[in-house]
Structure P
Amino acid sequence: MKKIFHYILVVIVAAGLTLGSCKKSSTTETDDTAEQQQMAADEQTQHNESEASMNEANDAMYSTGVGKTSPIAGATIDSSSIAQKKLIVNYNGNNADGSRFRSGQIIVQLTNGTHWKDLGAIITVTYKAFKITRNATGKSLTFDGVVTITNVTGGKVFSDANVIHTAASNAFTITFDDGTTRNWNLSRKRTFTNTAGVLSIKTEGTGNSDGNANLLSWGQNRKGDNFYTQISSPIIFSTTCVGKPITGTKIHKGISREISVTFGLDDNGNTIAVGSACPTKFRINWTNAAGKSKEALLNY
């Protein structure tokens, strides 16, 4: 009788351990908030910082010459090769609002056209160990590679009312702060509208890959999973809220649980009317492995 009782007790304990183990695994599987936030934050940091650096490359082409002051916060411009239509922007300081420290360099060269304002003119922007560190957290991304920018309409940003640029790269490398390095592709159309001295930039995705269209970026995230970031409604930047998209939506596709992203929110997640104030947050939404709808607010 003792043997039978002992056998039953062992079976019950073993079953309890098994069920407990399964329960823990299930909880871990559905608690993917940190992973989803990381994916969205990495892609948005890349988007914001590549937009900012392309704007600065544009500024350098228009305003740099021997003896002129650099128009770029935390950077100096080497114009010794200006005769070859090439400038080197060396970063070693904070950006304009002091939120990020940047180091490394970008090389900007006019590779088609006589002047950057010419219709169809092209500049190549080469990133060399261009590292962006968020001062509040110490987190960083480092860019290496080449982006080709085309002045589709011709004209000068800020001086002319409407100017369209396209930007693309299939040789863009990102190194994350954990040491992981991934190759990304970038493709976008940027429409600059100048109204009474206020410049707005409408960004649209123009890439195509594996049946996905309207892509802003695609490649592998820091986990090594394939992703495709699609702009579902144009993302708008403005000089009144530098570095903070004031409206627009995007979708991160291809990963195990698709993420939708909404821009232009306040600290409580409410939509801010364009022009009334600068946004502070963006929201991500997804459905976890248990089928539950999830959301999180992230800082710009």
Structure Q
Amino acid sequence: MRLVTFYDGDTTRLGALRDDRIIDLAAAAPSLPTTLLGLLQSEATEWRKVGAALTNPDAPSVPLAATRLAAPIPRPPKIMAIGLNYRDHAAETGATLPQRPIVFAKYPTSVIGPGDAITWSTDITEQVDYEAELCVVIGRPARQVSVEAAMGYVAGYMCGNDVSARDVQSGHRSDGGQWVRGKSQDTFCPLGPMLVTRDEVADPGALGIRCLLNGQPVQESTTSNLIFDVPSLVSFLSHNFTLEPGDVIMTGTPPGVGAARKPPLWLKPGDTVAIEIDGLGRLENPVR
């Protein structure tokens, strides 16, 4: 399934993609939860209703091209992000490969959806960077799960952009290195355009991933270069925190980030940044 959150006027609705149309799940099955987070928290019977709506040719729908999408989960319970998790990214920075995942947090208030603008105050940062990321969405509570069992707790995947204030993160400003503050500014976590359920992705460790800035590729790799793969991350994190339905794991970024370029390449007003992952769609945001 390819699940979306879409706007209907000033409100949002839960939908499922079928070809070039969005099935309006609230209209097709009024007893369904009204949000994707609610669906993730529900029982298997609710998921069967979604399947029935997708196979019903008369299910109410709207054209995808005429619809504005929100982030699939506008306010995830938790956003856990992994630093330095691509071998080729570690090589470009000259860093030693980590022995365990490097974990930091992004606050849910940083989330925006496709087409929403990335913004910031120059009083806080003047070095804003892009980071293409494969995002894993948790489907059921997980605590101390094994690597072998970890995939059973994954609901699906989506594109993400770990927008980063590098001067705040690195401590170039006078207040020292502040990862969470540098990563969690409002608008610094674009997610979308859809949640693709686990059954539709044969191998999350074999997906092409890229970032395009104003139409030009600036990052390009494959998730086969992940140091810690999806099952390893789910297991590791679940031994540190209880994972809940709707939690998002941002799995790290490949090489080509602006901070590693000479000279550095920072986002600026008027730019457009797009994240593409094979089979997961394109997440595009303007910069203002």
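Here are the numbers:
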item: For P(r) over Cα pairs in 10 Å bins from 0, in percent computed as 6, 25, 32, 19, 7, 4, 3, 2, 1, 0, the structure of P, Q it came from; result: P
item: Comparison of P, Q by Cα Rg over 2.2 N^0.38 Å, for residues 210-273 alone - largest value held by; result: Q
item: For mean count of other Cβ atoms within 10 Å over residues 42-49 computed as 20.2, the structure of P, Q it came from; result: P
item: Among P, Q, structure where FRET efficiency 1/(1 + (r/R0)^6) of positions 58 and 90 (r between Cβ atoms, R0 = 41 Å, to 0.05) as derived comes to 0.20; result: Q
item: Structure responsible for -4000, with helix-only ellipticity at 222 nm (-39500 (n - 2.57) for each DSSP H run of 4 or more, over all residues; to 500) calculated and labels P, Q on offer; result: Q
item: Parent structure of the calculated result 9, given that relative contact order in percent (Cα under 8 Å, 6 or more apart) is the read-out and P, Q the choices; result: P
item: Mean count of other Cβ atoms within 10 Å over residues 74-81 - highest-scoring structure of P, Q; result: Q
item: Kirkwood radius over Cα pairs in Å, for residues 50-169 alone - structure with the largest value, from P, Q; result: Q
item: Of the structures P, Q, the one that -0.58, -0.70, -0.76 was derived from, the read-out being log10 I(q)/I(0) by the Debye sum over Cα atoms at q = 0.14, 0.17, 0.20 Å⁻¹, for residues 146-201 alone; result: Q
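Values quoted throughout were computed directly from the atomic coordinates according to the rules given, and no laboratory measurement underlies them. Everything numeric in this text was worked out from a predicted model, so none of it was measured. Cβ atoms are built from the backbone, for glycine too; each structure is taken alone.
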